[in-house]
Each structure stands twice: as structure tokens, then as C-alpha cells.
Structure I
Amino acid sequence: MVDRGGHYEVRVAAAVADPRRMEVEVSERRLHVRIPEAASPVDRVFELAYAVDPAGVTARWTRGVLEIRLPKKRGRKIKIE
């Protein structure tokens, strides 16, 4: 997992996996990746230091590598009345 400032990037290698059977679950501070039928099954949990926006998470399968991009949740300014 790499912190790119405004987002996290996670790459998981599983050359012989079927992307239709992969499972990726995300909450604000946790990412869970399961790849059951890979040569070496993957079941990884990543705890995130900063909250992410689950609705903005994207995942892509390219040449045996699952790439997940998790945008960090931005704070907002509060107007004081």
C-alpha cells in the first residue's frame, strides 16, 4: 500500500486468478481483499491511517495485478454563525 497524498494505491499480484471471483470490501478505514482460487490464495486486510471515500474507490485487473485506488475523504470547513 502506498500513500499518494490524496489517495492510497494498493496492488495485489495474483497471476492465475479469475477477476470475477475476487472480493474487495472497503469501509472508511479498512480494505479487505480476497482472491480465493489464486495459486497462493490471498486474504489481506489493510488498516488505513486516514478515512477514505468508499463510493470513490476503484479497482482494475491488469496482467495479473489487482490495482485498487482509494481516495481519501476530505474534511470540510464549517461556517461559524
Structure II
Amino acid sequence: MRRVEALTLLALVRTADDSFLDAIGVLQRALDDVPADTAGLRAPMSVMLSWLQLNVGRPVAAAASAEDAVTAAEQLGCRVC
């Protein structure tokens, strides 16, 4: 789990440096390492990934990541209207 946390922080640093493509790659690696039963981590990471993808002109990928975020949020009991 520490690796996921470290990669997520690195993605934030890359985002702050305006290295959105690097941040996307790092965040995708982090999401690959997140256990399926940890929706509490997956939801915010997927939201961030969606935002990054949208900002680099990847609207289809952004929509898919947003759907992943919604799915994870619903697993936590959050209702999305």
C-alpha cells in the first residue's frame, strides 16, 4: 500500500509541475497496484486521473476514469445522482 501512496504523491508533484502526461502515467501505475477491495483509494485517484486526462485532450479516457470513480464511490455507499 505504501507504493500506491508514494505513486499518488508523485502524481501530485508531477501535476504541480505541469507535467500532466507524466502524472497520468504515474497515477495509472498506482491504480494498477490498488487492491480491488479498496474503493476508498480508487475513487479519488480515478477522479484525479479523469481530470488530468481531460486536460491533455483525452475526453474518452477521462469519461472512462470518471465512470471508474463513480463505481468506486458507489461501492463505498455513496449515491451518485
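Values quoted throughout were computed directly from the atomic coordinates according to the rules given, and no laboratory measurement underlies them. Here the structure is a predicted model, which is why all the values come from computation and not from measurement.
Figure out for me which of the structures I, II the number 31 belongs to, where relative contact order in percent (Cα under 8 Å, 6 or more apart) was derived from the coordinates.
Working: I: 31; II: 25.
Among I, II, the structure yielding 31 for relative contact order in percent (Cα under 8 Å, 6 or more apart) is I.
For which of the structures I, II does the calculation of P(r) over Cα pairs in 5 Å bins from 0, in percent return 3, 18, 27, 24, 18, 8, 2?
Considering all the candidates, the number was obtained from II.
When helix-only ellipticity at 222 nm (-39500 (n - 2.57) for each DSSP H run of 4 or more, over all residues; to 500) is computed for each of I, II, which one produces -25500?
II
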